[in-house]
Structure 1
Amino acid sequence: MKPIISPSMLSADFGHLAKDIEMINRSEADWLHVDIMDGVFVPNISFGFPVLKYVARLSEKPLDVHLMIVQPEKFIPEVKALGAHIMNVHYEACPHLHRVIQQIREAGMKPAVTINPATPVALLKDIIRDVYMVLVMSVNPGFGGQKFIEHSVEKVRELKDLIESSGSQALIEVDGGVNVATGARLVEAGADVLVAGSAVFAAENPEEAIRALRNL
């Protein structure tokens, strides 16, 4: 089965967002990955909701919204209003994670949880059956273009084992340093969804780069 490809808008040309979104619409990409950063949980600030409303209006792909923020539950109505397919929150930002996952599902979105590079997979044991997807960060969150953390491949294998042993149906998504070389290893380890930023938007032919990732 081919991996789901979710290009990351964080690496798009912010001065020509419409052009880049049109390219994604034409491409074989499955989703559009949108990172929301607050400068508190991560050391950077990205999109706000006024910009995201514009992105959502133009995108023909389902929105894969990743909140790298404190208290993400406060913004469930705003993410829902975008028409988001998936709302993804960080394990590290949610002391009451089960409640937040329930609230996302009640809002009519698919709930997902992200773990940072230093967060063990084992901590997901009590939530793994309740989420649609787990996002493994293969770089430290906050900036695009970082080097892939090698241990992430083994982490994906460990997560796949947890999903299978628990009877969960959760997908595995990976974000950070994903390209054709790292993507092939991640898919072999059990990844279902690849988030790609620089590998797509810095490519000479972004649509071909998406096609190459999808055919891994």
Structure 2
Amino acid sequence: MTRIGVVTFPGSLDDHDALRAVRLSGAEPVPLWHASDSLDGVDAVILPGGFSYGDYLRCGAIARFSPIMGSVIDAAGKGLPVLGICNGFQVLCEAHLLEGAMIRNAGQQFICREEPLRVETRDTVWSCAFEQGQEIVISLKNGEGNFQASPEVLHKLEENDQVVFRYLDNPNGSANDIAGITNERGNVVGLMPHPEHNVEALTSSSLDGRTFFESLLLFLQR
């Protein structure tokens, strides 16, 4: 059975939601603790959302130096699939596994709502089961989800087809309506919306989050 690790940092809010989503997808969820440097032989890693310790300095800045992140960085460089959700996306940027950074939302407001997105590319581990151009709805909840990067980085992300998801109504001011990006290899993806909250009809109007996990399983079966 595919084993997917979910890292818990002090202050993580959605680690158990991610573990449940993994289990519902038919994979084995494996809790991972930030202070350990072991990935426990997992087939993929999820950095979940939350408000990690040290966010008063800069979101994800301290979590990036947790012992487990050294292992995540090394494994990602060898092709391990990694998904960073919300605060996890911020950690990936701080770890330089993804480019760019997040700042306060435009209007300085915390946003919590179901958010329409467009799938820009299927060419990643975490989006290969979607259709390019497909419009999906994923839960969004953040106060610092405004993705920004230099003009050069934005140009490279666009030219290399590294923008994975784009907002249809850009709620937080992100450059180029970017909601999620990937590295050049396509095994590391970060996005601000929370697919783990869109896997059950009881708690969401959309089940589009399931396809993120289906994408991973499809990729690993190839």
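Summary table
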quantity	calculated
Comparison of 1, 2 - label where relative contact order in percent (Cα under 8 Å, 6 or more apart) is highest	1
Structure responsible for 0.90, with FRET efficiency 1/(1 + (r/R0)^6) of positions 33 and 121 (r between Cβ atoms, R0 = 30 Å, to 0.05) calculated and labels 1, 2 on offer	1
Among 1, 2, which structure scores highest (criterion: FRET efficiency 1/(1 + (r/R0)^6) of positions 41 and 153 (r between Cβ atoms, R0 = 25 Å, to 0.05))	1
If helix-only ellipticity at 222 nm (-39500 (n - 2.57) for each DSSP H run of 4 or more, over all residues; to 500) is computed and equals -10000, the structure in 1, 2	1
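Since every read-out is calculated from the coordinates, none of them should be taken as a lab result. These numbers come from a predicted model, not from an experiment. Cβ atoms are built from the backbone, for glycine too; each structure is taken alone.
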